[in-house]
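Read through the structures below before going on.
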Structure I
Amino acid sequence: MSDIIGFEACTQELKRLLDEIAENIKASGEKGPDELHAAVLTETRKLVEFTNRTEPKDFFDADEVENIRKIDQAADGARREIFGDSVHAIISHMQDRVSQLNQLEKAVRQQTADNERKAKELRLIPVRNAIDSVTDAIGAFNEAKDILLDEDSNEAAIKSKIESVMRAITALKKAAQDL
């Protein structure tokens, strides 16, 4: 149904419509990508409806018919431009989010690595303390062994037992150091 008749009426209505569409899309774009997407669909539909509503006053006036066709083409070009701009805005928004997610992922990985390093250090503190204690015990056993005489049978038996204990402690110390 054509209700915008004549070049003058078509020109004025298209200008008004483009201003209205620009305001609506700008306002929707500030609300987020979902609102922008919905506005683009709604507002571009208005441009399609506009081209269905236009017609020349005189169908036999070739110039007026051509001018109305140009106005309709301008409306269709605006529709395509709005779609293109909104797609770019939406893609840009998506790329911003992907970039933010990548940065967040890196931060989480760094924090995880730091936490794991600290956890290993915490677990190793008791092991280090045990190694130090075992080292001190080995030193004490060596001193005791050096004092004992091989000629005395009781001392020789104690010396033998100390050597057995030291072999076990040395094996334990080596196992702890391998951790």
Structure II
Amino acid sequence: MTAEKQHKMYGVLMVAVVILLLAAQYILQRTLQQASEELISIKTSLSSEQSMLSSQRSLSERLKSFEVLASGYGGSERLFPENPRELFAAVGGVLQDYSVEFTQSSSNLTVKPGENFTLAISFNGQYYNVMKALAAIRENNYIMRINELRLNAESSGAVRGSMNIVSTARS
């Protein structure tokens, strides 16, 4: 083999090595870019999951402390209602006992266990009867909160009003 042919072979070999190195660099760079994008995606997902877990823990702790407080209130154990119908029946019974007319204006009556719900109840009756009924509702065995209460005076001691009661279906 002549020297000229050897130089050409070395030249072709050098070009091939450079092309292989460039291809390897491109593949490595592309792989690192994909890994970096995947890492960013995983970090975002992890942050979202940690936030959700923290929120769930906070809700769980609040629920446990609420149940502890509620169970010790009034010497009797308080429970979450099984569903909105059960709570509506209990509240309706108290309102009837005090001669307060009532209707349920809106609510989602089918909820899953552990899900929050709101009962919207409209009522009318004598002011003192309504006040006694509200006090009796507070003494009920169900865990609930009157979120909003509106009263409007009518004639001769009568009132018309509405209230939103918030609770959680028993799980």
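Bear in mind these aren't lab numbers, they're just calculated from the coordinates by the rules spelled out. Nothing here was measured: the structure is a model prediction, and the numbers come from that model. Cβ atoms are built from the backbone, for glycine too; each structure is taken alone.
Name the one structure among I, II that helix-only ellipticity at 222 nm (-39500 (n - 2.57) for each DSSP H run of 4 or more, over all residues; to 500) of -20500 was derived from.
Matching structure: II.
With distance in nm of label points 7 Å out along Cα→Cβ at positions 34 and 130 computed per structure, which member of I, II shows the largest figure?
II
Tell me which of I, II gives 10.0 when you compute mean count of other Cβ atoms within 10 Å over residues 42-49. Intermediate values should be presented prior to the final figure.
Details: I: 15.8; II: 10.0.
The value was obtained from structure II.
Give the label, chosen from I, II, of the structure having the highest value of Rg/Rh (Cα atoms, Kirkwood Rh).
Answer by largest value of Rg/Rh (Cα atoms, Kirkwood Rh): I.
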